[in-house]
Structure 1
Amino acid sequence: MPELPEVEVVRSGLARHLVGHQISEVDVLHPRAIRKHVAGAKDFQARLAGLTIEAIRRRGKYLWFELDDNQALIGHLGMSGQFLLLPLSAEEEKHLRIRFEFADWPMQLRFVDQRTFGGMSIDELEIDESTGEGVPSTVAHIARDPFDPKFELAPLVTKLRSRHTEIKRLLLDQSVVSGIGNIYADESLWRAGIHPTRLGSSLTKVQLELLMNSAKEVMADALAAGGTSFDDLYVNVNGESGYFERSLAVYGRRGEPCSRCGKPIVRAAFMNRSSHYCPACQRPPRAR
C-alpha cells in the first residue's frame, strides 16, 4: 500500500496542475470506487460538477481535494489506486474507475484502480478553531505525520513510552503517528538500530527521538526518489514509477547482507505481513 512518500508525490503532482480548475463533468465507471457520504454515482457526479479545486492536501496516507463549497473530495489509493493526468484523447485504461473533466483545461483526471481497494468520497470540512485548518471529518482522527508543520515530537515520544506494545505496531497505528507503513517502519527501525518487537515502554527518550528522526529521514529520501515502486501499481500522475526500492536497506532483502554489519537480513511474520531486520544491528528484546 502506498505510504506517505508515495501519496505526497501524487498530491504534489496533482496540486501543480489542478488547483484553480473547475470540474465540469464526472463519470463513475465502477460503483465500488465510490465510498460513503454519497447516495451513489449520480449523487457523486451531481455534487461535484461546477465546483473548483482550491487546494489539494494530505495527512499521512490520506489526500483530499479542498473544494469551493467547504467540501472535501477524499481520495485513498488503497493497494493499487492511481491518479493520472492525461489528454482527453488518451485511450482508456482497463481499470479506469472515475474520470473527471474540467471546464477550463483540456486534460482529464483519471482514477485507476486494479484491485478496487481504493476509492473516493465526499465529506464536509471540519474547521479546527485552534489552527483554522479544514480537515475532512473522516480524516480528523488520523494523527499528524512527521512532515506536518504542527507535528510535535515530544508528546509523541511520551505517548510511545507509555505503551506496552511492540514498537512496530505503534508505528503502523495511524492514530498514533500517520504516514508510516510496513516498508518505512522496517527501514526506520533499521536506521535507529531498534528491533521491531521491542516494547514502546522499554525504549528510552533518546532511542525514540532517534527512531522518529530516522522515520522522517528515510521518508524524505524516498520522497526525493519519487517513492518506492515494486511493480507498476504505484506511479505518479505522469505514470512514472519511483525508484527508492534500490535504496532499501532491509525491506524485501531477506538473506542479503546487512550494509552495516554484513549479517544476513531476516524476515519474520508480523501482523499478517512481514518484518525485515538485521539480527545483529537490531538485537531482539530479552524473553519476557
Structure 2
Amino acid sequence: MSGWQSNYLQVNGARLHYTRTGGSKPPLIMAHGFSDDGPCWAQVALALESDYDIIMPDARGHGLTEVTEEFITPTHMVRDLKAIIDGLGLHKPIMLAHSMGALMTLAFAGTYPDVPKAILLEDPPAWWYKAGMPPPMPAEQLAKMRADFAGFKQVTREELIAKQHQSSPTWSDEELGPWADSKLRLSPNIIEIFASNMAASVDWPVVLHQITCPALLITADVKRGAIVSAEGTAELKKIIPHLQSVNITDAGHCIHREQMKIYMASVKAFLADVAD
C-alpha cells in the first residue's frame, strides 16, 4: 500500500475522503458496504492495483468523510458517486461494490447509464423486488443498533479485532484491522437511515431497467448470512436481462473476506471479458 494517496474532494456540500492507488491505468471505483469504509477494500485493491487505478471513497457518515447534518438518502449517495467521477476526471470507470455500495452502484448505473464501463455487485440488499424490500426498522431494533455501534467506541481496536476474529474465524488478519478501524471511525448518525422507508424512496425496477453496461452479481449462501437469494437473482435478471451472476458457496454476506481466492477469480474473469 506504499504510495497510495489519501485525499479529499468537496462534493455536494460535504468533504469526501478517498484512498487511491494511482497510476495511468483504467479507473476502478470500489464502493464499500454499510459501516465499512474505503480501506476495507485494501486486500482486493492489492490484487488489482497492477492493472487499475483504484479509487476507494468513504461514503457519508463513514471513514474520514465529513459528517453532514442532512439526512442521507440513496439520491445523496448516487450524486456523490457522480461527483467523485466528475471531480477526478474519470472516464468510463469500472465499479466494484459491496452491500450498500452495490445497491447504490445499481442505482447509479441506472441513473447514469452512459457513465460506468461495467459494474460488479457483491451481495446488495435486494430492494428491486417486493420480497427483498424491508420496512422501516422498529424503534426497539434501532435502539439496539445504536447501542451496538456505541459499544464499538467503548473498547480498544485490539478488543474489536479479537471479538470479530471469534465470530468470523475465516477472515484473514489483513481484513480484521481495517474492519475494526472502520467501526471506530463510523458516525452514529448513519444509523438513522434505517428509521425511514429508504427502500421505497426509489422506483427500483424503473431505474434499474435503464442499466446497459455489463454487470456481474456475486452472491453467496443465505443460510450463512448472504442477502440475495436465488429468487432475488432471478428477479434482478428479469430487470437486467444481460446480468451475469456467480454464486460462491461457503460464504455469507462478506464474500470477499470469507472466500477471497474464489471471489477474486470470479472478479478477474469478468474484468477480462469487459477489457478493451
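Since every read-out is calculated from the coordinates, none of them should be taken as a lab result. Quantities reported herein were computed from a predicted structural model and do not represent experimental measurements. Cβ atoms are built from the backbone, for glycine too; each structure is taken alone.
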**Request:** Using distance in nm of label points 7 Å out along Cα→Cβ at positions 28 and 228, single out the structure from 1, 2 with the greatest value.
**Result:** 1
**Asked** Who wins on FRET efficiency 1/(1 + (r/R0)^6) of positions 4 and 164 (r between Cβ atoms, R0 = 25 Å, to 0.05) among 1, 2, i.e. which is largest?
**Response** 2
**Entry that produces 15.5 once mean count of other Cβ atoms within 10 Å over residues 100-107 is calculated, selected from 1, 2** = 1
**Of the structures 1, 2, the one that 51 was derived from, the read-out being percent of Cα pairs over 23 Å apart** = 2
**Request:** Figure out for me which of the structures 1, 2 the number 24.2 belongs to, where mean count of other Cβ atoms within 10 Å over residues 92-99 was derived from the coordinates.
**Result:** 2
**Message:** Quick check on the output: -11500 is helix-only ellipticity at 222 nm (-39500 (n - 2.57) for each DSSP H run of 4 or more, over all residues; to 500), derived from one of 1, 2. Which one produced it?
**Reply:** 2
**Item:** percent of Cα pairs over 22 Å apart, for residues 44-179 alone from the coordinates reads 48; which among 1, 2
**Value:** 1
